[in-house]
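Participant: Following this line, the structures themselves.
Where a number appears in this text, it was derived from the coordinates with a stated rule and is not lab data. In this text, all values refer to a predicted model and were calculated from it rather than measured experimentally. Cβ atoms are built from the backbone, for glycine too; each structure is taken alone.
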Structure I
Amino acid sequence: MQTISQLVPLRSAVDALKVDGPLALVPTMGALHDGHLTLVREARKHAAHVAVSIFVNPRQFGPNEDLDAYPRQLARDSALLQAEGVSLLWAPTAEAMYPAGYATNISVDGVSAGLCGAARPGHFDGVATVVCKLFNQVRPDCALFGEKDWQQLAVIRRMARDLDLTAPHVDGIIGVPTVREADGLAMSSRNAYLDPAQRAQAACLPRAMQAAIAAMRGGADYAAALAALRGELLAGGFHTVDYAEVRGADSIALQAGPGAEAGRLFVAARIGSTRLIDNLPV
């Protein structure tokens with residue numbers, strides 16, 4: 001596995017790899033877990049070579065968020081990727097990604113509104129900007145993202161279509177189902193912030209979501225089911241609920257009840273200093 005941190009050698013390495021066939025990209029911020037490795041394994045089904053990027057992107061963190069605390073474990077992550085047969089690790093420096101004088105921002109309207117877009121102003125501009133740059137740097141034939149970050153996936157798909165970053169009629173953006181722990185909690189690098197008591201309480205999140213979905217599928221009023229979900233989370237150890245909403249799977253438009261578009265339940269809640277997100281189909 002080649003590990004590269006500067007753009008000029010990256011371009012040469014990518015050209016050499018693409019001689020063998022398609023190249024898949026798995027963008028990450030590191031602190032890898034089995035959810036990330038599942039993306040890598042899926043990527044190998046779609047391409048001759050897999051490239052993984054590790055970059056803790058400062059532009060997607062707000063001023064009071066966990067940029068400084070976000071786990072950075074490059075040596076450990078590199079060993080995991082090498083064991084998975086990854087061909088290229090792109091680990092740019094902040095200076096390589098955003099050189100002096102950098103002044104460009106990408107904003108995706110519509111799907112970025114609400115949910116994490118409202119709770120974390122500017123977050124999806126940072127995501128869209130860095131992912132667009134990663135696509136231009138690595139020039140992959142496809143890229144894989146986890147469905148745990150469903151709204152992010154919708155933003156990236158919209159951006160890729162609008163900016164012609166993938167070939168027409170080809171879905172070069174591949175969503176991979178959320179990987180979960182044995183108790184149902186979605187795998188996340190931020191789970192490492194939880195102490196043992198908080199980790200046990202966090203399992204309330206998927207349970208409460210499943211109960212709300214069962215109620216809605218059984219004909220319960222959406223607002224009542226969501227209110228019950230919030231109450232269950234607060235009783236179970238979460239101290240705030242940023243949102244608990246049903247939205248369209250593609251449009252991310254708010255849904256007050258069953259509609260023509262498939263709905264998903266989106267939840268973000270805080271336990272201790274840790275903010276956890278999840279989503280499930282309704």
Structure II
Amino acid sequence: MTRLKTEWVDYMIDGMADYNRLLQQKTGLDLCDLAASVFHADKDMLLRVGKGKKAAVVPVTQGQGVIGSFSEAVAAIIRSMGIEAVVTEGSDVEGMYEGWQKGCSLFFMADDDRYIGLNAADGKIADNNRATAAGFIRSLEALASMAGEDLQHGTVLQIGYGIVGREAAEILSQKGIDFVLYDKDRQKLSGVPYKVAADRKEIRNYHYILDFTNEGGWLGREDLAEDVLYASPGVPYSMDEEAAAAFEPRSIHDNLEIGTAVMLAQCLL
């Protein structure tokens with residue numbers, strides 16, 4: 001996962017109600033609805049399975065250490081989905097033990113390389129890379145549906161073929177969605193079993209875009225079709241300020257929420 005900065009996540013601590021309102025306005029789904037639908041379930045089922053469960057978010061000091069507000073933001077996301085969550089006072093193994101002692105069966109933790117959710121009672125584990133890919137594909141499907149469209153009847157341009165991008169390409173292929181890959185690093189696309197866009201100029205030709213890059217401000221308004229539907233977990237965000245403002249009603253972007261929500265759903269369902 002991309003190493004987050006405090007300023008990229010601290011808005012979530014008190015901002016989940018506003019986030020859910022905007023997500024529902026754009027997609028017809030709140031975070032709980034969206035996460036459940038990734039697994040062909042609904043919100044009621046997710047809440048029923050999660051009833052009485054408690055999550056511990058465990059700070060991890062390994063590597064570059066704890067990211068300020070990260071654990072609190074994860075806990076806020078989980079609480080917004082109707083599940084009790086605590087941030088442990090202890091870190092690492094001590095934090096896991098503390099969470100178990102407090103009656104938690106769900107654990108969320110991240111180091112420099114991986115962010116996971118664990119259902120210690122049922123033996124289920126969720127990886128943020130896969131969950132983020134699945135969540136943003138579902139987000140684009142929902143965005144299209146709100147516009148009276150079906151992703152199955154179009155072609156998606158997937159930008160970025162890194163860790164999350166590889167997961168996304170596999171999911172798109174499994175779902176039978178037609179897609180084309182673009183990555184500015186041509187070596188990443190060498191030998192891939194998917195269709196590939198020749199250069200950056202082709203981005204503007206696509207109505208549906210999934211963006212899994214993590215370079216900020218490299219996409220301008222002129223790079224995108226005026227009717228684009230766009231979903232991206234990229235941190236930092238690819239669109240520059242002008243493009244972000246122009247396409248905000250037609251785009252889904254967040255730094256942590258959708259991936260974490262899908263992880264929680266995967267741990268429960």
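Participant: Going by FRET efficiency 1/(1 + (r/R0)^6) of positions 82 and 98 (r between Cβ atoms, R0 = 25 Å, to 0.05), which of structures I, II comes out largest?
Facilitator: Working: I: 0.35; II: 0.60.
Max of FRET efficiency 1/(1 + (r/R0)^6) of positions 82 and 98 (r between Cβ atoms, R0 = 25 Å, to 0.05): II.
Participant: Among the shown structures I, II, from which was the value 2.4 of distance in nm of label points 7 Å out along Cα→Cβ at positions 18 and 42 calculated? Don't skip to the answer; put the middle values down first.
Facilitator: Working: I: 2.4; II: 3.2.
So the calculation was done on I.
Participant: Looking at relative contact order in percent (Cα under 8 Å, 6 or more apart), point out which structure of I, II has the largest value.
Facilitator: On the way: I: 17; II: 21.
Largest value of relative contact order in percent (Cα under 8 Å, 6 or more apart): II.
Participant: Still on this structure, I have one more. Work out the source of 55, 39, 35 here, i.e. which of I, II gives that when Cα extents along the principal axes in Å is computed.
Facilitator: Values: I: 57, 42, 39; II: 55, 39, 35.
The structure behind it is II.
Participant: Which structure, out of I, II, was distance in nm of label points 7 Å out along Cα→Cβ at positions 90 and 186 derived from, given a value of 2.5?
Facilitator: Details: I: 2.5; II: 5.4.
Label of the originating structure: I.
Participant: Please compute Kirkwood radius over Cα pairs in Å, for residues 138-209 alone for structures I, II and give me the label with the greatest value.
Facilitator: Working: I: 14.3; II: 12.6.
Between I, II, the highest calculated value is found for I.
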